[in-house]
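Asker: Have a look at these structures, which come just after this line.
Laboratory data are not the source of any read-out in this text; all were calculated from the coordinates shown. The structure displayed is predicted, hence computed values, not measured ones. Cβ atoms are built from the backbone, for glycine too; each structure is taken alone.
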Structure 1
Amino acid sequence: MKLNQIIQILDAEILCNVKDESNVNITMACGADLMSDVLAFIKSEALLLTGLTTPQVVYTAENSGVNVVCFVRGKKPSRETVDLAKEKKIVLLATKSPMFESCGKLSKNGLIGCSEVSKQ
């Protein structure tokens, strides 16, 4: 799924765009607030949905090979987090939808979860 489709499905706002969203392809997504779970279970090049807005999210995304992070529940990161994302070339989005609804919308539109990758 193209990033611009994800933005439309989630009615997301672009907070930090370092890539052409029409060229970014996302094949899976993961929703988590525990960065230890992200490090343990997420696959590279997945979309990360989270309610955490600290710089640690960007560091975790970088270490996991995640290029796009979407903040849920209308949360917005600090300037420090946005600046770090720019430096690390990670796209940041924000949606007003809660995590459960965001994941459901993406799944309904054909995006799989990280656990589905190992089953294919």
Structure 2
Amino acid sequence: MKILKQLSIILVIWSLGEYMSYFIKDMLSIPGSIIGMILLFLALQFKIIRLNQIEEVSNFFLDNIAFFFVPAGVSLINSLEIIKDNLFLFLVVIFVSTFIVMYTTSLVVQNVITKKENKERKIKNV
């Protein structure tokens, strides 16, 4: 019964995201699953939902995440002709986006490390 409750919480939040996506599709084209993840994040941040209320089902989904990429992989195989026609463009986009993600991540990590070191120095000086 506990697992069913956890799954219900996640499905209700996902449904809310899909519902919201349907109504804002004219203004913004954001998938409902993304809106649902944002709603779940906000609910966890503001303690509307506690982590232990969804932890077991969430861990199951994370442990089996590769399974959820199967439909996307099949879709890519079905679109192989389009990919072949635009291979150079895809490679450029992949390279540039990878560089941007790595650069941004390095800046964030460096910033976090600097703030942590500054905080530790303040504690030692007090």
Structure 3
Amino acid sequence: MAGIVFNRTDHIDDILSFYTKRLGMSVWLDQGGCVILRSDNLLLGFCRAETPETGGTITFFYRTIEEVDRMYDELKDRATDQPRKNEKYHIYQFFARDPEDRQLEFQCFLHPVDFDFSSL
């Protein structure tokens, strides 16, 4: 099974610029009023609407602490905290906000996970 998480946006140009230029996602499908972005196995859709949808957390996960730190360096201006170990969930993480104030999490697991990173 595959899936897409959709969000409403009233600033689609700013959102597309942020997710493609700052986070490295690419446009997978442009449907006019909705644009679907892709990065590895993650599909995010953003659809034009008068009221943005900003609840929840979009989590990006990486293989290593160094990759999370690299994203932090790229997003310091949008970060809401510094990278840190989260002992409860055995992850290394930080949080940031996108241009419409959606919460973004950047993390890596500090324990083995059943995920084939070699395909990414």
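Asker: Looking at distance in nm of label points 7 Å out along Cα→Cβ at positions 95 and 111, point out which structure of 1, 2, 3 has the largest value.
Answerer: If we compare distance in nm of label points 7 Å out along Cα→Cβ at positions 95 and 111 over 1, 2, 3, the biggest value is for 2.
Asker: 1, 2, 3: which one has helix-only ellipticity at 222 nm (-39500 (n - 2.57) for each DSSP H run of 4 or more, over all residues; to 500), as calculated, at -4000?
Answerer: Considering all the candidates, the number was obtained from 3.
Asker: 19 is what came out when relative contact order in percent (Cα under 8 Å, 6 or more apart) was calculated for one structure; which of 1, 2, 3 is it?
Answerer: 2
Asker: I have 117 for volume of the Cα convex hull per residue in Å³, calculated from one of the structures 1, 2, 3. Which structure is it?
Answerer: This value belongs to structure 3.
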